[in-house]
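I've put the structures underneath this note.
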Structure 1
Amino acid sequence: MGWLEKIIAGLKGELEYDLTFVPSIPAPDVGIDGIGQAVEADSCYIELYLESLRLARARKFATRFHAVAYSFVTLSREGEERAQLAAVSKPKNLAELDKDSLDHVITISKQMMGATPFRGGPVSIELGLFSVKSGNVLTPLLDYVTRVSSTAGISFVGAIRPFLPLITEGMDLIAGQQQDTALEVGVEIGLTLNSGCVMAIIDRPKGSIDIKKLSMDKDRRLLLDGKILDCGYAVFSFRPTTEKSDFGEIPELKERYAAFISAINKGKKKDAQDALGAFRLATIASPDLINSDADKLVEKASQKYKKAFPPGGVATFGTKGVQVESLSEIGLYD
């Protein structure tokens, strides 16, 4: 039993039935990138977004509350054990809500997992949506957990790993305060991803609604047989993409590329050649890049070396033309 299953089991008074999980919802007019596109191993990244939600169980609170989203994704990782990425989010439009917010669908399109290479195999996901009473006891703890999650980031497994215990233990403490916390919806499930898709967790007993009649309108509200669904739910999406916008922040590559540029700027051909070799090996071996991006990065850096030290020519950099360039500026997707 996973963490979220334990929380659900501990809240039997609130969730006395299995919730409805919908693995695919038609959303042709919503404009979510990547929906319907193929997900192929080693050829794309996948991202997780919380698209919209509707709260209901927060009616138990007589005061203002926060809505908090939690995700924990486990998937294959090249050359290592399965990757784990956790995130806790309290977006501004989910903070300090009141009962007047309960009849509204809140659209957020909040990224919960950054572009992560898809290596094939099953993807396990825990997704929970909580309402947490605003007050002196839990609000500081909630703020702390969300800051830890923000510091850990959502894209790099190695950077997130040290923070995982703090994130999960913090959420455990928050969820343990049952008088001040309500689990709106939650699911723990293994998925086989073949294409980008929109999914939902709905606060209705499993099997009680015809999921084939579900759809989503342009405001990302769930519709059942064309009518607005009036219970609590969370809609999220897995989106494939061929671009990783934060590639320049991969720690080990960022460091090695800086050493390469430094050697070029000093006009030291041998040092630059060695630094390029180190960058090449680290890039090809990086589990945070798909193969095509790794190849393009190596080629971009190699062209820069050839430009700096042309055969029989004069270096174009060095002390006469110092170039300061980060990895993010290499123009990977130009």
Structure 2
Amino acid sequence: MDKHPVSIFLGDCSEYLGIIAKHHDSSAWLLDHSSLFAFENHTNNSPITVYTSLGDLPKDLSKVYDILRKANVIYYCPPDHWSDGKKIDPLDPGSSMQGLTEVLLMLLPKSIDIQGPVGLYIDDYDPNPLVDQRKNQNKQMWVAGCSISHGIGVESDQRYGELLSREMRLQCSFLTRSGSAIDWSSDQIIRSDIKPDDIVIWGITGWRRLTYIHDHTLLSGITVKSYEEFPEYKKIVSMRQLFSSHTFYNHLYSIQRVINYCGKIGAKLFLVDLLRDNYSLTGFLQKQKNYINIPYKLIYENSLLHEKFLDLGSDMIHPGPKQHNAYKNIILDFIK
């Protein structure tokens, strides 16, 4: 007999659950509408084992919750396939039997011993994990940013982060993604295992970009050009949002959060202004003592000033090896 006065096996309304419960305790019985009175009136000094599911209990979830609270231990036994044929939607867990069952389990007091794989955790659905990890416990460098910092158009050992890493004899982690927005980089930095005295090089990208999760999937970084490559984005998020004050201030505050975070933990942060369409952010960035301005030659095109790279990479769009080497020298001179 189980040492706990009340043991509940909780799962789906099918035969498997009774088999599991009776294997644990041969006297286990089904808790449903017909046996509910007996369960509610049992004495605490007479141990019982029951098995049940939301399909066997009252539709009033508050009553189900009160029933589960009577348990000392709950063995959660989810089936391979739930009888309603649905999977958990993390945005609306109550839309499935599994989701409702696990929500009730998570709401129970911690004094109740819950055994089993309660799976309603964001880690199971995380569409935006960290893209790199700390290399070791020694002082190291971190490079964050968009496609330029990622090294699109050049070999991985030609990108400015790798060049700096070799020059400074430090391991380097790359929190970079093509097309990524400022708030994406900010989030990667703040969630990473950055330690005091680490060096963080953040290549600031243009602010007219969006980080967007749709159907639990992180979309490719949304820029003006994205709507040409992915026409379906027009039905998901309006291009007007790229140019909204919400987007601007979201990115501004994202930079401020990283400045505050690195200051608090004692990491050395350097903000590298990689693109020249950031007019709205330039005034703020220039006031930062760790701001590094890249002295590009400029070209005027389509009513906008653009940076002119020293050379182009293999895609004929992004900077090439000469420009990355120049980035390395400018950043290294500033740090020194």
Structure 3
Amino acid sequence: MSEQGVHYGDYLRLEQILGAQFPESERLGELAHDEMLFIVIHQAYELWFRQVLHEVESVNAIMARPALNDNSPELQTVVHRLTRVVTILKVLVHQVDIMETMTPMDFLEFRDLLRPASGFQSWQFKIIEARLGLSFESRHGQEYYLSQLREAQVKMIREAENKETLLQLVNSWLERMPFFDESQLWQHYNSIYQTEISDVHVFWNDYRHVYIGSLSPAESANAAAFDKVMISDGMGRLSVKACRAALFIMLYRGYPVLQLPFQLINSLLEIDEQLSTWRYRHMNMVHRMIGTRIGTGGSTGKEYLRGAVEKHFIFSDFASLTSFLIDRRKLPKLSRQMEGRLGFNDMSPLRG
């Protein structure tokens, strides 16, 4: 380290950052005042995207380990970093408020100078979506998806898509949960109902009866949906085993050992919620600014964004599992042995 130490401006590379705003209108001889705001907002977005990607990649690296010890700091680190991602996404939503201080007429002063540049060309955001678990098959507007990007950017996105995603890693983590694999945990469980479906765990047999009994006549179709998700097929991109573990965590989240796993699942739902809110705010802002005109990058503008709002949910399978919750007072009572395993008195780790 030098004798003078690190200087604030040098450490942050402020000369490069603060000298990176080049309005097209100024280059052409007449500065449109709000173009500076437009540039700074989008540069700030890209910096936050970089941080989100940094957090997501670190979480994926932890989740990819063969065994995640829930009695170690690992799971706490995952939850902490995903919570940070949620907080950053909330900032991105609020940045729309700043953008909306620009009126449509202010935007028109320089909008045509941006063609064919478009926020749709943000390769960082596409990588974030891919690393979280949004597959190409689930994308709206596949014909636009990579059409405006450069070859090097397309390569980075394809590489991201070929890696194991956070959604896949969470599915594998849930599948490794030992709740229903360790028979000794259920030796003292007092079943309530006679088994009607072969090869169904005694707990889920009881739970199924209670759940079906809680349905109103208008909800009768949910019985078949429960059997499909929890017994035969799973939920979308979550396996049957993962669905059972996730629902069990949701049902008994009050037990100490399940609190962090529940926070992890809840943070995924919050990420989806904030991304959806951001897309919705973006869609409404675009409609306010350009009405029904096409985007500068050639997309259908508001209509494309509407499709993304409706389709680009990554962790919606977890939200759908709430269809199978029941009143806490009706939950099957766990044995004292199982309660001990899920409490602080039993320190043997859950190997997720």
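Worth a mention:
- For 77, 44, 34 (Cα extents along the principal axes in Å, calculated) the corresponding structure among 1, 2, 3: 1
- If Rg and Dmax of the Cα atoms in Å, for residues 103-246 alone is computed and equals 23.6, 74, the structure in 1, 2, 3: 3
The numbers here are math on the coordinates, done by the rules we state, and not lab data. In this text the structure is predicted, and so the values were computed from the model without any measurement.
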